[in-house]
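Have a look at these structures, which come just after this line.
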Structure I
Amino acid sequence: MRGLWLQNGTLTLRDDLPAPEALPGEALVQVLRAGICATDMEMMRGYYPFEGILGHEFVGRVVQGPEALIGHRVVGEINASCHDCSECDAGRHRHCIRRTVLGIAGRNGAFAEYLTLPEANLHLVPDRLENDQAVFVEPLAAALRITEQLELLPADRVLVVGDGKLGQLVARALLSSGCPPTVLGRHEDKLELLRELGLEVVLSTADSRFDVTIDCTGNPGGFAAARAALRPQGTLVLKSTYAGELTVNASSWAVDEITIIGSRCGPFGPAIDRLASNAIDVSPLIAAHYSLERGLEAFEHASRRGTLKVLVNVSPSTS
């Protein structure tokens, strides 16, 4: 099997990988298309100790599993839970103590010809949703997680910090949920994509009266900007992962009674519905397509500053 293999921080294209075998309750999925995420880049920098096949944003076709799924296109939730620990018993399956995470922890990912996931993790892709859009289901679901965690109202003042891949999706998710945010960024071309949606965009702000700020940058400067823009008793949402440590003034959090919320994976159903209905258009966010054979070039392209979503066409039929 061909795939992109990460080992000791180095990514290589291999053609000698064993094809995965689906365990009971799992399905074997032929990967059609996969997206390069900022988390993939952070994994290469050592964000989490992982050796294996990267990739967790994908659309594929089931080749082995339940009869109702075979031959159909699917997307998949990335956390494979045990259903038998205290977190699972409490309904917190995404935080299962013994979970594996597609392309991140204990489970090979989507930059290969095949992957496996529990049948319960898979969601059918509507015929009207093309592969390019379906790849965005997982990251859009993560963006929509914010709307599960917070009751945001149209009058709330919300600042999204970051105009990259994640910031673009979060801004679109909030807009489609009836709470249009302001976006703080530093790339005019990407901010223009948000202006076209009718959103307010800024290159800097001295305003410290936002009710909610959302850091989508994954860097200390973005976190600092999100904190500085927040009013007392406001809420700061951490939507990014950080490869290193943050230096913060924790005393100010106590004095200003700040609420900090970590935000990770989210609901697939609403993400599929909004993409399929064109309530959210992600086509402007696609920077390039590469074949799996050119996967290393794809990652080099994705690593360039300011690049939006780079897609890898894994199956030859989708190249």
Structure II
Amino acid sequence: MNLFLDNVKKGKNNLWRYLLTIFLSWGLSSIIASILFIFTILFYIMHFGNFDINIILDSIVNFQSDPVFLFLLIFLSFSLSMIIFYICVKFIHKKDLISLVNVSKGKNIAGKRISWIKRIRWDRFLKGALLWSIFLIITEFILYIYNPNSFIFNFDIENIFLMILLFIIAIPIQVTFEELFFRGYLIQGLKLKIKNPIFIILFSSLVFSLGHIINGGYDSIFMIQNVVVTLIVGIMLCGFTLVDNGIELATGAHLANNFFAVIISSSDGSLGNFNSIIQTVGNDPIIDTLFTTSSLIVFALILFLYKKENVLKALNLGNN
């Protein structure tokens, strides 16, 4: 038994409710966001008096080359997803959104209702962000020692401030929605059909990784690399969630990971021209994948040994 997974018992859980929620929060929101995004680009171009249809189409197709447009689309898409998802959880599933966050009680001993802000374990969020940041700094340092010539440093303060601003506007809402959906809604929903937590982790992480396939750009090698790495990251974030009975630890780690990828260090070939502080170029993608995968596995093993009993209990493998 896992307390967090058992939160699924709250509310209504018919299959049609899940299918409708998934379609509305992912499909409908993406359609609306794309339409709004296209109109935004049209307005932007027409505002500067350039009505060349070829330039307009080129701007729409190649939006990922402009970080402002890319982050605008992320903000529009995930803001709509978050709003629609909240409505679906509240009115279709008849659930409290906080049930997808942790197992905290809604009322104190005196029977007084506790606000959702106080029910979120902010210390767990900060711990997840710190833990993941330390891991990323160590791996980046090892890569630099191994091949310093692949590192290009960019200290354009104006660009860094712009990227931080774009990050603050778009990425927290994206990370929050993904954690609520993949580590909250999805794994709890899978509990209705799959009893083994290990299979729940593997299935949800595979869906998570496939959803991020183009984050590695449109190059097939980078796509494969991104799916493999994201799969392992997804497994670890699911592990954090089950062991900690909530998504705060995973959310902090996820946000730190995205901050590092956008602001601190990005690699040549990835989606988006982020102009991060550190850019790595000329690396062998196969070696990169093996190194990152190995690092994540070592990190996971260290955490497993540190919290062995809790992990086994969360996976229903501990002593009963």
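Computed from the coordinates by the stated procedures, all read-outs in this text should not be read as laboratory data. Computed from a predicted model, the values in this text were never measured in an experiment. Cβ atoms are built from the backbone, for glycine too; each structure is taken alone.
Given a value of 160 for volume of the Cα convex hull per residue in Å³, point me to the structure among I, II it was derived from.
On the way: I: 133; II: 160.
It traces back to II.
Quick one: mean count of other Cβ atoms within 10 Å over residues 162-169 came out at 25.5 when computed from one of I, II, so which one is it? It would help to have the intermediate numbers written out before the result.
Working: I: 25.5; II: 15.4.
Structure of origin is I.
Now for a separate question. Using mean count of other Cβ atoms within 10 Å over residues 170-177 for the comparison, can you identify which of I, II gives the largest number?
Details: I: 23.4; II: 19.8.
With respect to mean count of other Cβ atoms within 10 Å over residues 170-177, the highest-scoring structure among I, II is I.
Could you tell me which structure in I, II was used to calculate helix-only ellipticity at 222 nm (-39500 (n - 2.57) for each DSSP H run of 4 or more, over all residues; to 500) as -19500?
Working: I: -6500; II: -19500.
Going through each structure in turn, the value belongs to II.
Given a value of 24 for relative contact order in percent (Cα under 8 Å, 6 or more apart), point me to the structure among I, II it was derived from.
II
Comparing percent of Cα pairs over 18 Å apart, for residues 26-193 alone across I, II, which is largest? All intermediate terms of the calculation are to be shown ahead of the outcome.
On the way: I: 66; II: 74.
Result for percent of Cα pairs over 18 Å apart, for residues 26-193 alone over I, II: largest is II.
Another question about this same structure. Give the label, chosen from I, II, of the structure having the highest value of distance in nm of label points 7 Å out along Cα→Cβ at positions 98 and 178.
Details: I: 4.3; II: 2.7.
Checked I, II; max of distance in nm of label points 7 Å out along Cα→Cβ at positions 98 and 178 sits with I.
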